[in-house]
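Have a look at these structures, which come just after this line.
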Structure I
Amino acid sequence: MMRTERRWSVWVAVAALCVGGLLATVTPAAAAPPAPAPPTIAPAPPFPVPPLPPELDPGFYAPPQAVVASKQPGEIIAARRVNLAFYAALPLNMDAWQLSFRSSDSRGAAVPAVTTVMRPRGTTAPHRPLLSFQSAEDSLGQYCRPSYVTQLASVGPLAGAIETNSLFVVPLAALEMGWSVVITDTQGPRQAFGAGPLEGRITLDGIRAAENFSPMRLSRSTPVGMMGYSGGAIATGHAAELHRSYAPDLRIVGAAEGGIPADIGAALRLNTRNIGSGLIFAGAIGAQREYPVLQDLFRRYLTPAGRAYVAAKQNLCQVPSAVVLPFVDIESLFSIPRPFDDPRVRDVLSEISMGHATPDFPMFMTQSNPDYLVPVGPVNALVRKYCTDPQARIEYLRDHFSEHITLDIFGLPLFLKFLADRFDGVPVASGCRTKDAGSVLLAPQLWQTLLPSIAPVVLDLLGKPVGR
């Protein structure tokens, strides 16, 4: 009798498994929602039709909030091909697209963002590494965005978006090295220049969007490297600190940054009555667009001269913003003494400064000791703070001869070399290494990276298919 009962028990179990399997095959939708359909890719405007600036292109740059909120961070809303050019005048023979996608602001609310993605011309090979290049946009006008000024026939170069245009040679060099590239408009829908946590989130979601875009042939296993200088280091540094908490799904293998605005309050104090006051105060104007506390400070306490100064800068790109009224006493623009010492304001300045988390991948950091825009002291302190973490992997190079602009130009080949080693799997030991150099010009790695890139990039500017 016991043997019969066991036999029936076995048959009942088998039947249950079969029925369960049958139900699973006929009702797959109950197990997981269907994947979102890929967006239709719109064609690029035919030559000589110029691209629309973001202010006149709300369908792509400012989709309905309900549409944005319905997406996940990094999920694509719209896609289109674009014609890119060096200084908007020399057409580049490359495969490039723009993606409108969902990201999150500093309070976690859904916001739209735009990125430009590139791959070597005509390639169908998968498994390429991805460079996330954060341009130093440093601007308050929508028409200054990298996604616009890098397009053929844009007005960006005439408007003074010089950094984004001149350093477009960096993505060209990366494409020639066989990498894919993503350049994201990191300042968000309100052009919140200086709002570091916002820029970090948008940077990470721009990488997600690039990996979600099937023509790029990337995936979450793609090795990613990030780099940025000065304003680009704001986005790069905050993205590095936010990686573990906000986007652990991304396989970021390293980041390189220089001219690092580690402490925004210190930068404001350094530049008051200094040559950089115009550009640095533009960062305060941008940050107050993201933080109500700073908005309240501006609304309540700007003097009439301060209001006129802010109004003059509200829609400027990098160069005119820097040259409009430099050497201004920033604190004198407010009717209260020491406005940035208000406890609420100090909290915001702390939030938009770096040092909240140690990056969980190798970092290459460089700073000019005599930097007149971004003080070296806070960068030294940031490195020391990172290095209290036993898992930190930091290489810090201090240059004692260069200044802010020259280190920007000559430090970038070192960034590319550092990331090339990470993509090649060159191991990095735990711990921190600080090196003082007379000049990065004496570094052999600079010339080993720079010289082989010159001829291919020049040929790219003359119409050669970009990349290999």
Structure II
Amino acid sequence: MAHRALVIAMLPAIVLRVLTVLGYPPAILFYADSFAFLKEELTPGTTRPSGYSLLLALLRPAHSLTLVTVLQHLLMLALAVAIYALLRRRGLPGWGATLLVTPLLYDEFLLLLEHMIMADAIFIVLVAAAIGLIVWRVTPATAAVGGMLLGLAGITRTVGLPLLILTAAYLLIRRYGWRPLVALLVAGAIPLGAYATWMKVEKDKFGLTQADGNFLWSRTMSFADCAVIKPEARLAVLCPNMPVEQRPYPPHWLWEDFSPLLKVPGTAERNELAGQFARQAILAQPGEYLGAVMTDLGQLLRWERTGVEEKTPYKLPASERPINKSVRGVAESYEAGPAATQVVEPFAGWLRAYQRFGYVPFPLLVLALTGTLVAALVRRRWDALLPGVAALALVVSPPFLAAFDVRYVIPAIPLVCLAAGLTFARDDRAAPVREPAASARGRRTAKTA
């Protein structure tokens, strides 16, 4: 059997997902985010785009959170198979291609995200599928589909926006011609433009969110010193009121009662002033800003994802948690019945045990990404640079724009695997397939004759 290694690897991966569905029905709900996505009334999100909400709305008539999570599990398995097929097409042996997709099949955090009512799993599939399609074959059609997928990724999580520009730059630098480039940009602009227009109609702002300034402001709370920044009076209200060493991690400044951000009335005004303050703080204290970013990035050198005693939302629950009364109706309306996450033993216990070791340590991921980028440059595997640089952008950008979060690193895993495979593929299959213009013209001439 040509694909025996993949089949052998897939079977336990499927078992893990079956155990997840059985151990934590109907789904794992994440803080307030899941309930914001599940709301029946469809409006553009204030702090995050609502692309995932649109998908949930399409699935709402089934009234099944289990359907949502099963779909997410299946999409991740399909992504692993697609990357495997691409790497085999480039000449990698079955065992090599299987080894490279193993993290997609077995990483415990991917399992967790697939089973959460969160946008992350869909975002990962959209981005990896788009990049994989572009490096497989560059034509106007594949570029258009890739652009559409990246546009959809952008309205799912805004961190996907730079990837559309990055992919366009790749097509431009590789000189694939104007048709694929235009197809990519036009197709990508369709979902982005439609969503931004919806935002303009609903909230009188042409954009994807009303919180980019808030997040950047929260980043500056790690170091901001108003004695150095000297903000004008209208911005001074956003100055932190506690010493640097006592300040909590940036995300807390967005939601907690002590945040001066809450003193500014109006969503749009708050976001605008926060953005202005953040830009002034970064210009006034560039060294401190970079220091805060580097401190966050230093967490990539930590071997454990989360410590045994560490409190984090990224652990499979050991006991059932009732849903807060204020949002219970949102989840139960979608499910048409009880929606709280159940913990069914022994399946849940097996998964919690697996979670302690079933992951790719971030130091190894960083080493693989760095080594792949260097090897791709040395071996001139330019197609490997697109997923490699996209992975780098996904890992590095959050600490610059908001803060480090272990969840934000996970989308890089499929891209690192793809980049590594393309870097070490056989020489005669190293370049994306494209039809030479001269050959196409020759065939047209022959047909005409």
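Quick check: 24.5, 100 is what I get for Rg and Dmax of the Cα atoms in Å, calculated from one of I, II. Which structure matches? Only one of I, II returns 24.5, 100 for Rg and Dmax of the Cα atoms in Å, namely I. One of I, II was used to calculate FRET efficiency 1/(1 + (r/R0)^6) of positions 84 and 300 (r between Cβ atoms, R0 = 41 Å, to 0.05), giving 0.95; which? Answer for the origin of the read-out: II. For which of the structures I, II does the calculation of distance in nm of label points 7 Å out along Cα→Cβ at positions 364 and 388 return 2.8? Label of the source structure: I. Structures I, II were shown, and helix-only ellipticity at 222 nm (-39500 (n - 2.57) for each DSSP H run of 4 or more, over all residues; to 500) at -12500 was computed from I. Kindly point out which one of I, II the value 0.00 was derived from, the read-out being FRET efficiency 1/(1 + (r/R0)^6) of positions 100 and 260 (r between Cβ atoms, R0 = 25 Å, to 0.05). Only one of I, II returns 0.00 for FRET efficiency 1/(1 + (r/R0)^6) of positions 100 and 260 (r between Cβ atoms, R0 = 25 Å, to 0.05), namely II. Here relative contact order in percent (Cα under 8 Å, 6 or more apart) was derived from just one of the structures I, II, and that gives 23; the source is II.
All of the numbers you see were taken from the coordinates with simple rules; none came from a lab. Note that the structure is predicted; figures quoted are calculated from it, not measured. Cβ atoms are built from the backbone, for glycine too; each structure is taken alone.
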